[in-house]
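In what follows, structures are represented as C-alpha cells.
Just so it is clear, none of the values below were taken in a lab; they were calculated from the coordinates. Model, not experiment: these values are computed from the prediction. Cβ atoms are built from the backbone, for glycine too; each structure is taken alone.
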Structure P
Amino acid sequence: MPSPGAATGSVRRLGVLTGGGDCPGLNPVIRAVTRRAIQGGLTVIGIRNGWKGLVEANAAPLDLQSVSGILPKGGTILGTSRTNPYKRPEDHARVLETMRRLQLDAIIAIGGEDTLGVATRLAKEGVRIVGVPKTIDNDLAMTDFTFGFDTAVNIAMEAIDRLHTTAESHHRIMVAEVMGRHAGWIATYAGIAGGADVILIPEEPIDVEAVCELITQRHSRGKDFSIIVIAEGARLKDSAAVGTEEPRDEFGHVRLGGIGHLLGSLIEQRTGYETRVTVLGHLQRGGSPTAFDRILGTRFGVKAVELVLEGTFGVMVSLQGNRVVAVALEEGTSRLKTVDMELYNIAKIFFG
C-alpha cells in the first residue's frame with residue numbers, strides 16, 4: 001500500500017496543524033492557508049493539537065467562517081502539543097492510518113525544530129508535506145526571521161522600558177529573564193532596543209565577575225542602577241543551563257527557567273547592591289501579533305499552499321531578504337541558527 005499523500009495526481013484534501021509552543025502569528029498562517037487553499041479548490045482539514053491530532057484522529061474541516069476574525073488573535077485556534085509520534089511505534093502507525101481515513105493528500109505543518117523534524121521524517125517516508133517555520137526564539141536555520149519573534153521582542157522591550165523607571169527610582173539592579181533556549185535572539189534584540197546595560201545569551205557563557213565589574217564601574221560613574229537582560233538558556237561558565245531535569249517533554253527537552261534568579265542572587269552577594277528579578281516567561285508568547293508577524297504569517301501561509309498546488313513537497317517556506325522562498329525541510333531543520341556575533345558585539349559597545 002502506498003504511503004498516504006504519496007499517490008500521483010493533484011491534491012484535493014489538505015491537512016494543516018500547529019505543533020510545539022504557541023506564539024503570535026499562528027492564526028494569521030492558518031487563515032492564509034485556509035483562504036488560499038479554498039481559492040485553489042482544495043478542502044482544508046484542521047488537525048487539532050499538533051501531531052497528537054493525527055495520532056488521535058482529532059480533526060475537523062476549516063472554511064471561510066472558521067478563520068473569520070482570527071488575524072489579530074494570539075495563540076492557535078487549532079490547539080497545539082509537543083507530541084512526538086516517533087516516540088512510540090504505534091503512534092507513528094496511527095498517524096499514517098489517520099491520514100488514510102481522512103483521505104489527506106498533503107499536510108502543511110506549522111512549527112519549530114521538533115514539529116518540522118517530525119515533518120522531515122514523514123517526508124522521507126513519502127508523505128507529502130510542506131513546513132512553515134515557527135518559533136519566537138528565531139533559531140531555525142535557513143530563514144531570516146520566524147513569525148512570533150517580532151512580537152516577543154516588542155513585549156520584552158516594553159518590559160525593559162518599564163523596569164528602567166523602577167530601577168532608577170529604587171537604585172536597584174534589575175534582571176529580566178527572557179525566552180531563548182539555545183539562542184539569544186530575543187535577549188539581544190530586546191536588550192539593544194531597550195537600552196540594557198548587560199545582555200547575556202546562551203552563545204557566550206556568563207562570567208559573573210565580569211558582570212559585577214561592569215555594574216561596579218557604572219556605580220563609580222554615578223549610575224546607581226543597572227538593567228541586565230538574560231536568556232533562559234544562558235549558563236554560567238563551566239555550568240549547565242538552569243532548569244528542571246524532570247519531567248522532560250516528548251522530544252527530550254527540560255523545562256528551563258531560574259538562571260535570572262541565580263544570577264540576581266550572585267550579583268547581590270558579590271556587589272552588595274539590591275537586585276530584583278523579573279521572569280517574563282509566557283507573557284512573550286501571548287497576545288496579539290505585531291503587524292510584522294501578521295504579514296509574515298500571511299505570506300508564509302499563502303506560499304505554503306502555492307507550493308502544494310504546484311506539487312512541491314518536502315520543503316519549508318523561508319524568508320530570505322524580502323522574498324519568501326522554499327528550502328529543503330531537511331536543510332531547514334538540520335541545525336540551529338545562533339545569534340550573529342557581529343550584532344552581539346554591537347550590543348557590547350553599550351554594556352556598562
Structure Q
Amino acid sequence: MSELRAWRVTDRRAWNAFVESAPYRSFPQLWEWGELREPLGWEPLRIAVGEEPSRAPLAVAQVLLRRVPALGWRLAYVPRGPVGQLDEAAVRDALFAALRSLARTEGVATVKVDPEATPESRLGATLLAPPWRVAAKVQPPRTRVIELKASEDELRAGMKRKHRQYVSKAERAGIVAERVDVSAEPMTVRAALDDFYRIYTHTAQRAGFVARARHYYERVWALFAPTGHARLAFASRDGERLATLFHFVCGDRAAEAFGGMTDAGAETRANYLVKWESVIGFKREGLAVYDLWGLATGGIAQFKEGFGGRQVDYVGARDLPLRPAEDAALRVLLPAYGVAQRTRLRLMGRRLAGSDE
C-alpha cells in the first residue's frame with residue numbers, strides 16, 4: 001500500500017456512497033447527521049484518508065466540533081465512527097494521524113470516537129489500548145442485531161414463543177402495519193409526524209425519559225427522508241395509530257432509533273406487531289441487518305431480546321487526548337456542563353408535557 005493522505009470531503013453524494021458500503025458503517029456517519037447537529041452548536045468536518053482525493057477513500061470520519069463555553073478550546077466527536085477499512089494498520093494510523101492534526105488546525109483538546117467495533121476486532125483492540133482511554137457513553141455500547149438473510153419462517157422461529165403469540169394476538173385484534181417513506185405525499189407525512197410525536201411523547205412521559213421538542217424530529221425527517229435514509233412505521237386499528245418506530249437506513253442496515261405506543265397499543269400488543277412487521281419489511285426490501293439499537297435494562301431489554309438475533313458488545317466511546325493540559329481541565333469541567341445540559345433538557349421536557357395537558 002502506497003503512502004496514504006488525508007483530505008476534507010465536500011461532496012455529500014460521494015461521502016454517503018462510501019459510508020453506506022464501508023466496514024463499520026452506521027447512520028450517524030451519514031452526511032445528514034452533521035447537518036442535524038449544526039443548529040445544536042456542533043460544526044461538522046469530514047475527513048477521508050486514502051491514496052489520493054481523486055480515488056475512493058479507504059476510511060472516513062465525520063467529526064463534530066464544539067467550542068467549550070468560556071474556554072475557547074474545542075471538543076471533537078466522531079459519532080458511531082470512524083468507518084472504513086480500519087482493520088488495516090496503515091489505514092488506522094493514517095486516520096488517527098488526521099485526527100491528531102485537529103489539535104493544531106482546530107484547537108481541539110480531545111477527540112472522542114465511538115465506532116461499531118467489537119473488542120475482538122483489530123480496530124476495537126487498538127482503541128482499548130493506550131493512548132486511548134474510556135470515555136463517557138454517548139451511543140449505546142450494547143445492542144441486538146437480527147440477520148435478515150434468514151427466511152421469514154426462521155426469523156419467526158427465532159422469536160420467543162410469547163412474542164410470537166403477541167404478534168398473532170395483535171393480528172387477530174385487527175392491528176395492521178403501515179410504513180411512511182419519501183414517496184408519501186406531504187399531507188400524509190405531516191399526519192404521520194403528528195401521530196409519531198403524539199405517541200412518542202406519551203411514551204416518554206410514561207417511561208420517564210426526555211423527548212426532544214417536536215421540531216427536532218421534523219428536522220430529522222426533512223434531512224434524512226429525501227435521501228431514503230429515514231422511515232416511519234406504525235401499527236394501527238380502525239385508522240388509529242397505536243404504536244410507532246422511527247428507522248434510519250444506512251446501506252443494507254436498518255436501525256430503530258425512536259419508538260413508542262399508546263395505552264391501547266400496549267393492551268392490543270401493537271408494539272409487538274410494528275416491530276415484527278418492520279423486521280420482515282426490511283428483509284423483503286433486501287436489507288441484510290436489523291439493529292434494535294441498544295439494550296436498556298429491565299423490561300425493554302427483555303422485549304427486544306424476544307425478537308431473536310444476537311447481542312453485540314462494542315468497545316464504547318474512547319477518548320484520544322491531544323492537548324494534555326486542556327484535556328485535563330476539560331475532564332474536570334465537562335461533567336458539570338453535562339449536568340447543566342441534562343437539567344435543561346428535563347425542564348424543557350416538563351414544559352412540553354405541561355403544554356400537552
Comparison of P, Q - label where mean projected area of the Cα convex hull in nm² is highest: Q
With distance in nm of label points 7 Å out along Cα→Cβ at positions 72 and 96 computed per structure, which member of P, Q shows the largest figure? P
